[in-house]
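Next up: some structures, all given as structure tokens.
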Structure I
Amino acid sequence: MTATAGGNEQILLVEDDDLVRRYVQNQLEQMGYRVTVASSGPTALEIVRQQPTIDLLFTDVVMPGGMSGRELGDAARRLRPDLKILYTSGYSEQAIVHPGRLDPGVKLLSKPFSRAKLAQKVRDVLDE
């Protein structure tokens, strides 16, 4: 599989930083994915409710607005137990896992990430 392997799945991208959100959306769309964006957990959860075609929730772990990425992931899984979830964070995996924010084994893509890493991690999670 090439480093920029893509697909045509529907991805819900949740990122509060406008520049990061636009960059990642652009990268994913160039790989062929259909991308819906949200800048907060509550907005993203409403999208999950309304769009049963979402294949992957790709969310930042630490977000303002009263709902973390982990809380969003948990709520989304209650609505759609089969939903694939990939978290991203600028914090190290240890910093996220140990305070109880994420469970061990949760799929995490650490920031900053390259296009190749983004492509590979998204494809790996979708293919599981």
Structure II
Amino acid sequence: MAISLYAVVPAIRYTEAGLRSVSTNLLETATQLGCTPLQSMVLVQLPTARPALLLGLNQVVMAAITMLPVAATVGTSELGQQIYIALGKADAGLGITAGVVFCLVAINLDRILRGVAERLRSTK
């Protein structure tokens, strides 16, 4: 729960920044064409702010992954716990293995999100 609350902050900030960066000319044009505020949001603001939204999603994932080893100090039982155990026992093998897996998970998630962003960008 704490990781989720910690990680959602970048998404909120990037979403706000993305929606605020939509050109007033686009919004005015949508209004002149008869769009309701909901239609303007769904059809104009969200597609225009898509890069900022994807960046926010990427930052949420990376922030959540980064917090896993920290959460291990309060007794969680996932990959972060393995890193914490390795630190406590001064076990270099376990520490390196857990650290490499941790990095590979982060890299793979980043690559997946980049692929989704490229696919969305190419469908414009």
Structure III
Amino acid sequence: MTGTELTDRYRGYITCLNSQNWPELGRFVDVEVHYNDQRVGLEGYRRMLEEDFRAIPDLRFNIDLLIAEPPRVACRLRFDCTPAGMLFGFPVNGRRVAFSENVFYEFQNGKIRHVWSVIDKAAVGAQLQYP
């Protein structure tokens, strides 16, 4: 895939997430997907995302920065949301918070095979005034 094809594919994946179109997730994510070096598989990955949306009903993935160097994509995602209860160990309880995630993907045969994610959890704590 070219860089343009890869970014288009990634944007389709983000649209799939934001619409919670779980039956289509397999079009973008490999059945053997690994998340932070742990094999979770497509079903485990889907369960993780579904749980994220349960915990954060207004969750929306917003692309802030997107770079593609085939077969990899690097993205800075921004979130501005109101988690229902706990988030990253902080009692958010319906308060609006904003944070970012720096995430790297490796594609294989047009699908996401590896995901490495780093979330700015300290930003949430700072907004809630927790050190």
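Observations on the model:
- If helix-only ellipticity at 222 nm (-39500 (n - 2.57) for each DSSP H run of 4 or more, over all residues; to 500) is computed and equals -25500, the structure in I, II, III: II
- Entry that produces 67, 29, 17 once Cα extents along the principal axes in Å is calculated, selected from I, II, III: II
- Computed 19.1 for mean count of other Cβ atoms within 10 Å over residues 54-61 - originating structure among I, II, III: II
- Value 0.20, calculated as FRET efficiency 1/(1 + (r/R0)^6) of positions 38 and 62 (r between Cβ atoms, R0 = 25 Å, to 0.05), assigned to which of I, II, III: II
Each value in this text was obtained by applying a stated rule to the coordinates, not by laboratory testing. Bear in mind that the values here come from a model prediction, so they are computed numbers and not experimental data. Cβ atoms are built from the backbone, for glycine too; each structure is taken alone.
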